[in-house]
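Following this line, the structures themselves.
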Structure 1
Amino acid sequence: MQIVFLCGGLGTRLKTISNDLPKGLLEFNGKPFMEHVLKSINTFEPTSIHFCLGYKKELYIKYIESIKNLYNITYSIENKDNLLGTGGAIKNAYKYLDKNFIVQYGDTILNFNYKEMYELHIKSEKMMTMSVLSSELSEEKPNVHCKKNKDNSLDCIYDKFNLKLNPNYIDYGAIAFNRKIFKEYKHLKFDLAHIMNMLCEESKAYFYEVSKPYTEIGTIESYSKAVKLLSL
């Protein structure tokens with residue numbers, strides 16, 4: 001089970017407190033945020049980890065060097081002056097990707113069973129498995145419309161740009177993919193949501209429901225919450 005972290009963004013919403021450090025390297029309770037993220041996935045025994053880097057890549061590479069004996073790690077680099085978007089970053093990393101992998105953002109600690117979702121993804125034989133959380137369990141704005149079937153499976157519609165149905169779930173932030181889709185997708189620079197939208201429309205997506213909120217540091221407000229949570 002390979003985990004791919006998107007760590008190439010500019011982190012513009014945290015500029016006032018980040019002192020130009022990448023979000024994943026900001027310290028919480030004396031440790032880089034990424035160390036807390038990695039701790040959260042250790043119990044699921046990932047076989048390898050890949051970092052998609054861009055902004056301040058040299059700082060991430062220095063961090064990766066410090067932990068390379070603990071994990072099987074690879075990384076790919078985007079030009080900081082021509083960032084490829086979340087989807088383009090994964091396509092740029094294609095040669096490092098396993099046939100199936102889980103991708104998440106480097107500024108988020110997720111609270112769910114990675115291994116279970118990965119195994120269900122393989123079993124489903126879909127191109128994508130998307131983790132979703134009921135809007136009743138989150139303060140985030142919902143962006144996915146789901147209906148529950150009798151067997152508790154979900155049928156969902158995700159459209160980041162033009163969701164016409166009333167959303168009642170949120171995109172939780174962990175997505176399993178078959179890498180084939182990135183080889184076939186012709187664009188080099190794109191938002192990951194374009195592929196997610198397409199796979200939903202083509203019924204090539206499976207949905208995995210989680211039950212606990214995540215911890216993220218994308219905004220000043222969420223950063224402040226994370227400081228409190230990670231100091232406990």
Structure 2
Amino acid sequence: MTAAVYGLLWLLFNALGRLFFRYRVIGREHIPRRGGVLVAANHASYLDIPLLGCGIPRRVAFLGRQDLFPGFRWLFQWLGWIPIRPDRLDREGFGKAIRLIKGGKVVVIYPEGSRTPDGRVRPGRPGIGVIVAETACPVIPAYIAGTHEALPIGASWIRCRPVQITYGKPINFTADAQRYAGKEFYRHVSRTVMAKIAELGNVAPPAEPSGRAEQPEPSPAAHSHNAE
């Protein structure tokens with residue numbers, strides 16, 4: 001897709017967002033104008049994907065399960081979707097996200113892995129830490145408010161509810177990479193980012209389930225970051 005077509009679509013969805021959702025963006029200035037960056041947000045609705053992208057003044061790619069758009073796979077890949085297989089380690093999809101960031105692009109990830117059924121922020125999965133370890137990129141936390149009310153899981157229609165996107169300051173994990181290694185680093189990145197996302201939304205931070213066993217892969221094959 002050409003930059004001109006992407007720009008027209010960006011303007012169109014921004015207009016629709018303002019018309020139907022009273023769309024508002026806070027903290028857009030925190031997004032770097034150039035350089036590879038990972039944007040991490042909470043995930044409650046299919047509306048998160050287009051509305052989060054509308055708040056970013058750069059072209060973005062986003063990670064998501066390969067079964068998200070049956071029949072329209074080619075179209076959404078053209079728009080920037082990186083499909084990930086949820087049933088096995090997907091080196092191709094995960095590696096593409098890393099290459100894009102290393103090439104100076106913006107990639108969006110939903111660390112929770114799937115949509116939350118009740119709108120609450122849930123613990124993140126360690127896949128986000130793998131991307132940070134491989135790229136050393138900054139992470140922009142983002143809190144999406146209102147999409148759960150507009151289109152929750154199981155809803156048959158979209159409701160016109162106010163939606164607000166809040167972007168936080170970049171989080172740099174370079175120093176932390178010297179203190180933590182492997183799975184410990186992946187979990188640290190995930191916990192730190194999800195806590196910041198909750199802080200941006202002024203909501204309760206996610207509680208780590210007791211006895212939860214996280215098994216991230218120490219390679220670009222990890223698939224625990226998939227969005228649903």
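None of the figures in this text is laboratory data; all of them are computed from the coordinates on show. All values reported here derive from a predicted model rather than from experimental measurement. Cβ atoms are built from the backbone, for glycine too; each structure is taken alone.
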Which entry (1, 2) yields the derived value -10500 for helix-only ellipticity at 222 nm (-39500 (n - 2.57) for each DSSP H run of 4 or more, over all residues; to 500): 2
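Please compute relative contact order in percent (Cα under 8 Å, 6 or more apart) for structures 1, 2 and give me the label with the greatest value.
Largest value of relative contact order in percent (Cα under 8 Å, 6 or more apart): 2.
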Structure with the greatest value (metric distance in nm of label points 7 Å out along Cα→Cβ at positions 78 and 134, set 1, 2): 1
Which of 1, 2 yields 1.4 [distance in nm of label points 7 Å out along Cα→Cβ at positions 6 and 190, calculated]: 1
Value 1.5, calculated as distance in nm of label points 7 Å out along Cα→Cβ at positions 158 and 182, assigned to which of 1, 2: 1
